[in-house]
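Below are structures written as structure tokens.
Values in this text are rule-based calculations from the coordinates and carry no lab data. Fair warning: this is a prediction, and the values are worked out from it, not measured in the lab. Cβ atoms are built from the backbone, for glycine too; each structure is taken alone.
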Structure 1
């Protein structure tokens, strides 16, 4: 069994490895964890002793099969709790991340399986992130970032890759929430900003915002 801190490290390494399939650098972990690189190195060595990561100095960190299994289990718990908080306790999608961060550390397999059953075996959390099943398998999904959707194309918002409260509140204010259909009307060459048609209204967003929105054609 891992400590809360060890679980947090495993989850961060897992998320970073999804962005970059190569070995994860300790500096990237330190930035994500808001801590010093030296502290990261100490923790990585502990995780390596437990056979949860492989670490080569100056090359980076990779999860072992056991480490990946542990990380996916944490991700599963986190996302199921977010569904519960939004659907059953009526929290908003920008309010649940920090609460789920605490609940994800409850180590009860039976509780999580009953939670999954109670929620009707959801496939995605309130932010559109896929929820792995109890075997740790993610359902295949075809999606792309909004900024990759060409002019004139229509898509449905199925997720976001930025979960901070200010970002989610910004999207909600613009009407860009999960399940909304949008059409790309214009992409500005100068700065990559995007003009959208959403529910008969024109919405303008920056390239940075568009990069964090996942859509399905």
Structure 2
């Protein structure tokens, strides 16, 4: 039964058909499948498959990335309501776009993936000041600050990730909170994340989930 459900769900996601994906999920529940198994054996493997596909084809359709993440987040949220026991959240992230930047699509893809991967996300929105990133991370006890930037000047400027790194350094928080960046400028210059002082970056919103989860584990191991 599981193979059939996985195949049907993956086909729905590939077609970016949210209604069909929910039809698969609710049919699985009616057949006796646990909500926990739907998340961990169907939804998360679908995200991981998309990560693998993007690695092979970095120019894969952005709209499909977005819908995959949104479907995964929506299904996960509905299934969480049906869990026998509350799931363990593996970590917390605060996310937003850098000061001066009003783009939000990439951030929304990341958020969808993280929710499906059992990461608690606080969305700070767009045009976020560096100080707010740090204060909210402390308030939420987050392990990760994720700063998105779609323009070169907001990615490399003094008021974005660079300023977040400076504040973390000045306050002695660099081991407690890791900094992740993403957006088009980082794809064009793979070393830019080091220049702005980030601990990691991802070329796309889907793989950002993997980078963030790995850094959460790193923080928790220290």
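Looking at structures 1, 2, which one was distance in nm of label points 7 Å out along Cα→Cβ at positions 127 and 199 calculated from, given that it came out as 3.0? Answer by label: 2. Which structure, out of 1, 2, was mean count of other Cβ atoms within 10 Å over residues 39-46 derived from, given a value of 19.2? Label of the originating structure: 2. With Cα Rg over 2.2 N^0.38 Å, for residues 47-158 alone coming out at 1.27, pick the structure among 1, 2 it was computed from. It traces back to 1. Largest in Kirkwood radius over Cα pairs in Å among the labelled structures 1, 2 is structure 1. From 1, 2, which structure was helix-only ellipticity at 222 nm (-39500 (n - 2.57) for each DSSP H run of 4 or more, over all residues; to 500) = -17000 calculated on? Label of the source structure: 2.
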